[in-house]
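Student: Structures incoming, each one as structure tokens.
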Structure P
Amino acid sequence: MKVYLIRHGAYAGWGDPGLSPAGMAQADAAGTALAAAGARPAAAIVSPYRRARETLGRVLAAAGAGDVPTQVCEDFTPGGDATIMAARVLALAPAGEVLVVGHMWSIGELARTLCREAPTVFGTCTTVALEGTPDGTVPTGDWTLAWRRDFGGMTR
């Protein structure tokens, strides 16, 4: 199983803003990188926040992934519980490759829950690929970090 974890792209404003032009470019670059890496997500999980949903849409379009079944999930918001997030991701193991778009804290904690060597700080549109064999237990911590790509920085 492969899991691709992406922090949303850069945004401007407060509340629940959409992506800024820079964030759109970051999301497009992340999608292009996923396609170049041979990623074929069969399922996706995304935070309900607008910037995360817009990032997912642009990433999938740029990756040429087509229509991927997507779960919009409150657990993937900034204060989400990493153990619950990991369980949701592992439940999609039969799909093969899962794409997750969320927020810096939640994505970082999820990454570390699955893989001890994964980063916990994600710049906007930082993308991490993890590989593992789900054994049904959470947390697992024994997945491997396949690669990491940064497309932005620490912009909002």
Structure Q
Amino acid sequence: MSLEQQIMTEMKAAMKAKDEGVLRALRAIKAEIIKAKTEPGAAGEIDEATEQKFLMKMMKQRRDSLDIFEKQEREDLAVKEREEMAVIEKFLPKQLDAAELKEIIIKIIAETGASSSADMGKVMGTASKQLAGKADGKAISNLVKELLTT
């Protein structure tokens, strides 16, 4: 079942249950699907990699907004962001935990022969491709920086 079909099925269930938080998140995902399908060169179809890419982007946007709302002590808005993040997370592949991420990045550093922070770009390029959709870019970057400076 494609992501679009899953979203439509979930939307119907959320409408019947009158679950506004879930419905809001599903509508946002559906809007991204439509936007991706209508972009030049998409030909009305999107692949799984594109789906994962925009879901990760949506997750990052919600995470950034949540940080701002928590700093401003706007719990009412923070709750909405958490609800949407929970829904988006269901459609993303399982994220790597810190230990798994560190293990993979150590291997990438060894493969690329990186030895200092000057080689960070080389490591980040490889890591970003290998870990696309499996880990947050900011977490990857922080870990690479930490490992190359020690």
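Where a number appears in this text, it was derived from the coordinates with a stated rule and is not lab data. In this text, all values refer to a predicted model and were calculated from it rather than measured experimentally. Cβ atoms are built from the backbone, for glycine too; each structure is taken alone.
Student: Thinking of P, Q, which structure, once FRET efficiency 1/(1 + (r/R0)^6) of positions 86 and 110 (r between Cβ atoms, R0 = 41 Å, to 0.05) is computed, gives back 0.65?
Tutor: Source structure for this number: Q.
Student: Shifting gears a bit: Matching task: 20 is the computed value of relative contact order in percent (Cα under 8 Å, 6 or more apart). Pick the structure from P, Q.
Tutor: It was calculated from structure Q.
Student: Quick check on the output: 14.8 is Kirkwood radius over Cα pairs in Å, derived from one of P, Q. Which one produced it?
Tutor: Going label by label, the one that fits is P.
Student: Oh, and also: With mean count of other Cβ atoms within 10 Å over residues 102-109 coming out at 16.6, pick the structure among P, Q it was computed from.
Tutor: Q
Student: Matching task: 27, 53, 19, 1 is the computed value of P(r) over Cα pairs in 10 Å bins from 0, in percent, for residues 14-69 alone. Pick the structure from P, Q.
Tutor: Structure of origin is P.
Student: Right, here's the next one. For the read-out helix-only ellipticity at 222 nm (-39500 (n - 2.57) for each DSSP H run of 4 or more, over all residues; to 500), a value of -25000 was computed from one structure; give its label from P, Q.
Tutor: Computed on structure Q.
Student: While we're on this one: Out of P, Q, choose the structure whose coordinates give distance in nm of label points 7 Å out along Cα→Cβ at positions 30 and 62 equal to 1.7 when calculated.
Tutor: Q
Student: Taking distance in nm of label points 7 Å out along Cα→Cβ at positions 78 and 94 as the criterion, which structure among P, Q has the greatest value?
Tutor: Biggest value here belongs to P.
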